[in-house]
1. Taking 4.1 as the value of distance in nm of label points 7 Å out along Cα→Cβ at positions 62 and 206 derived from one of the structures shown (I, II, III), identify that structure.
2. If semi-axes √(5λ) of the Cα gyration tensor in Å computes to 68, 24, 15, which of I, II, III did it come from?
3. Given a value of 1.2 for distance in nm of label points 7 Å out along Cα→Cβ at positions 158 and 182, point me to the structure among I, II, III it was derived from.
4. Quick check: 15 is what I get for relative contact order in percent (Cα under 8 Å, 6 or more apart), calculated from one of I, II, III. Which structure matches?
5. When distance in nm of label points 7 Å out along Cα→Cβ at positions 22 and 94 is calculated, the result is 4.4; to which of the structures I, II, III does this value belong?
6. Taking FRET efficiency 1/(1 + (r/R0)^6) of positions 46 and 174 (r between Cβ atoms, R0 = 30 Å, to 0.05) from the coordinates of each of I, II, III, which one would give 1.00?
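Just so it is clear, none of the values below were taken in a lab; they were calculated from the coordinates. Since the structure is predicted, the reported quantities are computational estimates derived from the model, not experimental observations. Cβ atoms are built from the backbone, for glycine too; each structure is taken alone.
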Structure I
Amino acid sequence: MERNEIAAVLAYLGRLDPRTIRTDPGETRDQLAQWHELLHDIPFTTGQGWDVRETVRAQVLASPYPPLPVDIARAWRAHRRDRLDRHTDPTPAADPDDTAAWQAELARTRGAVAAGEAAPASHRQLTSGGPHRDVAARLGSVGSRIPAEARAALAPYRPARTAREAAVWEGLPDALGVPCPWCRARAGEACRSRRVSPDGRARGNARRATPHPTRRDLAVARGEREAA
């Protein structure tokens with residue numbers, strides 16, 4: 001705060017607590033100098049939840065003793081600490097191979113949050129609004145988040161997923177998009193081969209690479225209803 005802002009804070013404090021008013025010119029000058037020395041690096045207001053007048057008022061209400069400038073400084077430090085605790089560093093736009101530029105951008109972002117110039121960034125996985133801007137270009141070049149070579153190598157280890165992708169690629173209804181009325185598999189889950197013994201108990205529950213025919217029929221019927 002500048003000296004005129006400190007003077008405004010002292011005038012406001014004097015209205016709330018007349019004990020802090022100084023009538024002697026020398027005492028007034030010393031009081032202003034002391035407050036400015038301790039609070040010169042603290043903003044008057046930030047628009048991000050900090051207003052020194054609110055802090056002064058809270059101090060007057062919370063304690064029977066006149067507020068001191070250190071009380072304001074401690075409140076500002078607690079406010080900064082709370083903001084940084086709620087801040088998650090967003091991914092810098094700088095090249096990650098340029099360590100200096102990467103660290104400088106992080107420092108600028110944290111400094112803006114600490115000073116009240118920017119709001120704390122929420123968790124990226126919840127509110128970032130999507131992947132980094134170069135992901136779309138990469139997807140355009142490879143056609144998928146999983147390259148074709150990797151997808152082919154994984155196919156033997158996930159036959160149900162492979163069969164589902166092949167059906168969708170051929171324009172067939174997504175059978176796994178509906179629950180299976182035969183094996184009771186939920187939507188999105190692979191069908192199960194349930195073998196029943198003569199006494200009525202299940203003897204097997206292996207995953208099927210392909211869905212049951214009744215499940216395919218149900219998916220086709222749903223697609224026809226949606227298209228109608």
Structure II
Amino acid sequence: MLRVLIADDQDLIRAGFAMILNAQPGITVVGEAHDGDAAVSQVAELRPDVVLMDIRMPGIGGVEATRQICEVSQAKVLVLTMFDLDEYVYDALRVGACGFLLKDIRRDELVQAVRVVAAGDSLLAPSVTRRLVQNLIRRPSHGTAPRLAMRLNELTDREGVILRLVASGMSNAEIAAELVVSEHTVKTHVSRILTKLGLRDRVQAVVFAYESGLVVPGDG
């Protein structure tokens with residue numbers, strides 16, 4: 001059973017998410033927190049697999065709560081917010097969030113996001129991914145692109161293909177269907193890519209793919 005903790009300062013949002021998730025097979029909401037401090041405490045007590053974390057909450061707030069949770073537990077944090085702002089994207093991802101979605105997503109998208117993050121994938125809303133890439137384009141490279149590009153030589157041809165697909169936002173299951181291989185095979189390749197490139201997770205892999213020039217905005 002996939003255990004979920006919901007952290008949000010709005011009662012109706014917590015209740016709505018809980019109702020949606022508890023209705024799904026294999027998912028149970030084990031707790032609700034009204035602020036960041038409560039979220040950190042409940043993660044230690046309840047040991048959820050996934051935490052739905054609001055950004056703007058009283059107390060320490062969602063970003064700091066995410067940082068503390070990622071430092072002391074294996075819980076996957078999926079950040080939810082009403083605000084599509086770059087500062088929140090970078091802050092949340094920098095401290096360890098595995099996913100970032102806007103609160104206006106459909107219920108099926110919410111359920112899928114929880115399952116994807118729990119399975120070890122990272123997830124970004126398409127609009128957030130676009131803003132992330134646009135920000136990377138605007139940032140000065142300081143000559144890092146050639147150095148990063150050289151590290152691509154450490155990857156096999158198949159790993160390079162899979163990194164491109166990861167950077168496009170595809171999940172392991174979608175990549176497996178695209179390449180007509182098993183999902184386990186894709187997971188193995190992704191794990192090797194992260195290890196070879198010294199990356200923490202798929203989000204960092206997306207950033208690396210663009211900063212190294214492997215993927216150019218507008219491709220495909």
Structure III
Amino acid sequence: MTGSLLSILLLGFVLGIKHAIEPDHVIAVSTIVSESKNIKRSLFAGVYWGIGHTATLFIVGMFLLVAKNTINDTVAMNLEFLVGIMLVTLGFNSLLSLITHRHHHTYTPSEHNRKTRSNVKSFFIGLVHGLAGSAAMVLLTMSTVSTAWQGSLYILIFGAGTVAGMLSFSTVIGLPFVLTSGKQVNRYLNHITGIISILFGLYYMYNLGVNEGLFFIWFS
């Protein structure tokens with residue numbers, strides 16, 4: 001492996017870390033981390049998000065690289081729009097779960113069930129984010145490497161960076177929720193997280209639809 005390729009892969013890892021902490025990624029994972037009762041669950045939320053994100057990037061990215069094709073702008077914007085919908089949905093679900101928990105205490109899921117549900121949720125969010133980011137990832141990879149195998153390696157290293165970045169972030173952001181577990185301030189933090197997710201999701205969709213012209217494409 002040449003020194004230049006090593007440098008490219010190292011850059012990919014660093015870019016993966018940077019990519020992990022983009023606002024829409026951070027807000028989405030925060031809605032899951034807000035339910036955490038211990039740091040281990042927060043940590044795994046970041047790991048499973050990164051695995052889901054990497055899986056989609058790799059599958060879609062490799063298919064497009066081998067086919068020497070890219071995702072057109074309209075499709076890319078529609079995929080990004082899904083992220084906005086997901087953020088709003090996550091925010092509402094977070095608020096509704098708090099209301100339900102407050103008024104109905106007859107059923108409490110086991111720790112194992114809560115952990116499994118949290119991991120699956122994180123993985124699914126990562127899949128959606130990976131799908132939405134595939135267009136940019138393929139363009140970046142095509143401009144960086146010259147062969148398909150180098151492209152696959154680059155995407156995997158980039159994915160490792162996103163896992164590392166989100167693992168670190170989810171662990172840190174989980175601390176306030178873990179330390180305040182069972183206290184009134186914890187509910188306030190959960191409410192704030194849900195509201196931020198809803199507002200950012202609406203802004204995300206508005207920006208794509210109005211400023212980027214997606215609504216015009218839909219209805220023209």
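1. Label of the originating structure: III.
2. Details: I: 68, 24, 15; II: 30, 19, 15; III: 33, 22, 13.
The read-out comes from structure I.
3. On the way: I: 2.4; II: 1.2; III: 4.5.
Of the structures listed, the value fits II.
4. Numbers: I: 12; II: 15; III: 46.
Answer by label: II.
5. Details: I: 4.4; II: 3.8; III: 1.9.
Traced to structure I.
6. Computed on structure III.
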